[in-house]
1. By the measure distance in nm of label points 7 Å out along Cα→Cβ at positions 163 and 195, tell me the structure among 1, 2 with the highest figure.
2. To test your reading of the models, identify which of 1, 2 gives 82, 65, 40 for Cα extents along the principal axes in Å when calculated.
3. Can you tell which of 1, 2 yields 56, 48, 46 when Cα extents along the principal axes in Å, for residues 115-362 alone is derived from it?
4. Which of 1, 2 yields -21500 for helix-only ellipticity at 222 nm (-39500 (n - 2.57) for each DSSP H run of 4 or more, over all residues; to 500), as computed?
5. Work out the source of 12 here, i.e. which of 1, 2 gives that when relative contact order in percent (Cα under 8 Å, 6 or more apart) is computed.
6. When distance in nm of label points 7 Å out along Cα→Cβ at positions 331 and 355 is computed for each of 1, 2, which one produces 1.8?
7. When Kirkwood radius over Cα pairs in Å, for residues 171-234 alone is calculated for each of the structures 1, 2, which structure yields the highest value?
Structure 1
Amino acid sequence: MGVSAPDRASVAPAPKSGCPAERRRLGPVTVLQIYVVLLVLIPPSLIFGPLGGVGTPANVVGLGALLLWGLAVLTPGDHLRRTVVPVRVILGLLVGVNLLGYTLLNTRAVPIDELLASDRMILQVLSWGGVALLAAECLRDRDDLYRVLRTVAVAVAVMSAVALIQFYAGYSLADLADLIPVLQRNSDVAAVLARDGFRRPAGTATHPIEFGCVVAMALPIALHLARFDRERPKLRRWLPPAVIAIGVPIAVSRSGVLGAAVAMAVVFVGLEPKVRPRAVAAASAVVVFMYATTPGLLGTIRNLFLNAGSDDSITTRTSDYDVVADFVRQSPWIGRGPGTLLPTKYLYLDNQYLLSVIEIGIVGLVVVLAYLLTTSFLGRGARHRSTDATTRDLGQAFAAAGIAGAVTAFTFDGFSFLMFGGFIALSIGLSGALWNMQRSHGRELADPLPAASAAH
């Protein structure tokens, strides 16, 4: 169901954005597209050497995005969509709680390696904030939003295709990124691991867990574009989600499968009843395809959950609780300092929430949980206030991606993985853009995409 002709006439056009970066050559859309490509397709272990561990190409662009957004704020005129209160509030809280911990950390004697790690974390959070704010406040209309979303779907599909080659052939195309002359490898990361006789590909991510979680969050977005972005040919719309969907099981990751299952459940609930049988048929086709082409893989994934109680990767996680409690008791409210729980020095924590409560305290834990759920809140808010089928489905897709990210953060230290952390920030910004467009246009979001709302 789309917006009727009279409704369209009554909808105010999107206000022109005056962001300093927006000159069509290097506007907010282009900056965000560059960020997506660098985030997803350049391994996070490759950095600009002089900048250290935080100097990944994506992080540099994120800090540049923060500068562009700041210039827009300081430039007189109606340059930004200033109604995006939720995005500013949650990012202000995230930056604030980290800066508070950072300030208190620097008032006492701390080993230099922990101070440097805290420096990196602050820069990382600022980079995420720049991406989220530029996306939320500088994208003008749904055409801009869709251009970025298309780049997300294609980039993640390419990463999934790289993982497919790793899975079946054992060859990593991601190693070709080492040929980029201005970048150097910050750490040695195995692109292909093993589990129960299967290769576990990481694609261009740091680890198969990160790869599995990112494709799980991207899948709802790619499916939305396949159904509603009808300006493009059917093959170009449906190929990315198909490749991304196959990427979920080949990661052989409990976290990735869990994230994808949660995301698809949220998407399924938001579908019209007449569409649900086709969704079940499509999911069944993927399962049959994997069963036919890769014997034993589905059984291995099933055993990951059935044998979880005796799995070393699970028992190791739960055995850390007493140690975590000791750290929390030392500074329960504000933590020991952002980024200071070095895994090589203290312990590895496969749970972002436990890591957050140690580093930035109970207050920080609440902020992190709200931050991870912001994409879902904004997506559901846009869906709730709209009767346009395209807007409602995109809002549900963002809700699915956000909930998947929040759930998988229980299973690994997500913010330590730069692609996962950057994807969360990007999702917040894009869902904030949708929320704001819907709010600024009254009760409906103008649909600049012909026939997009006729997908049903």
Structure 2
Amino acid sequence: MEPTRTEDALEQYRNEYLRLKSAVCDRITGLPAYTLLIDDLRTLLDVRRHVGVIHVEPVNLGIVESLYGWQAFDRTTAGLAEALLALPGTDLPGSARLAAGSVPADRFVVFVPDGPSGTEIDHAILAELAAAVKLKLDAALEQDAAAAALSPRLLVRTGYALLSEDPFYRFERRLHAAVDEARRLPERRAERRDLAWGEELRKMIREARVRTLWQPVVDLASGAIVGFEALSRGPADSLFEMPRAMFALSGRVGASGELDRLCHESAFREAAGFAPAGKLFVNVLPETLADPKFSGGAMRDLAVATGRKPADVVVEISERAVGGATESCVAACAALRAGGFAIAIDDAGTGAAGATLIDRLKPDFVKVDASLVRGIDANLLKQEIFGSLVGAGSASGAAVVAVGVETAREAGVLRALGARYAQGYHFAAPEPRERWAP
């Protein structure tokens, strides 16, 4: 039976409705775009001075999608939306309205008309509510086994602002400005904080106050120590004691090159004082590699001056840090290899380049990141990813080093998967040179 003209029209209206809905309502979370709440928010402001705006944004979600696919992206956003929807009436006032910050949703917006017990909303109350939302959503990500297994780790960033009426401006523009202000608040705070911390970091660099700890790299088959990685630390009990915080800040304040040179120069000088056995693994940033003085002879001069043969030195370059600088890294690594140094790709499995970078650099070692190693004995997905890195390393002639090994079960699985070397607390913690001196 042929469809009637009325049925055709209804089908057309239905399709138009679905297209419109997909543009203004997120299909995965079911949340509307925040612009759909304009009339509701305007009505709320008829009897209030302000409505609070909390902006919620998962950090690293785009990288997760590029590494694990859109399914991981959708699963994560759905889980965050579910956790967020459970907050009104508990960590948020029951009057809170939830919306998607964009469609498709990769961030969220919470509108808070009232404070606790119906009090008027203000910045102090909003700050407390935003902090509570962050704690709850970070905990939800940690408790979700699939999300917790992702690398890089997902965290939630929150900001807040007050929305109010102004007769001189169109309400829609006021709304967009408030959401944008809430979104940018964490960035502005970080900029002010970095200015102060940057001065402290530069003073630390000028005074050469970095320490070197040494962690052995062992042969998984025999347990013998084949070398040591030099791990830089800032002053004990300071903001810069942990290298990730120290180097992250140095990148933001433009001091990465100075800090990197200080760290590997200190490592070479200290190694000369106790001459650790086997290979010396030294981390170098891609921007340091790009300096012609470094690959053109500065590294060799440093090694020779401290009694170390270039053949005994492994220069580590982080896959995570290479980014779009693959070509310059390839050229710099070729120059270092011509000078007798060995090359390692560090943090393998965390960047977007993956096997392509291994193929281009042809490293001597591939050091697989601890995020893929930890718990690998009970995680089939991690085993599959690790196996693919072993395959890529074997194809290019590289030996695989598993980093962050904490248990005997992990070590056994890693050896079975093809890892040749390993380092981690299962074998030894990073220690000062006195621990390893003969």
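What follows draws every value from the coordinates through simple rules; no lab data is involved. Only a predicted model underlies this, so the values are computations on that prediction, with no experimental measurement involved. Cβ atoms are built from the backbone, for glycine too; each structure is taken alone.
1. Going through 1, 2 one by one, distance in nm of label points 7 Å out along Cα→Cβ at positions 163 and 195 is largest in 2.
2. 2
3. It traces back to 1.
4. Details: 1: -21500; 2: -15000.
Going label by label, the one that fits is 1.
5. 2
6. Label of the source structure: 1.
7. Top value of Kirkwood radius over Cα pairs in Å, for residues 171-234 alone goes to structure 2.
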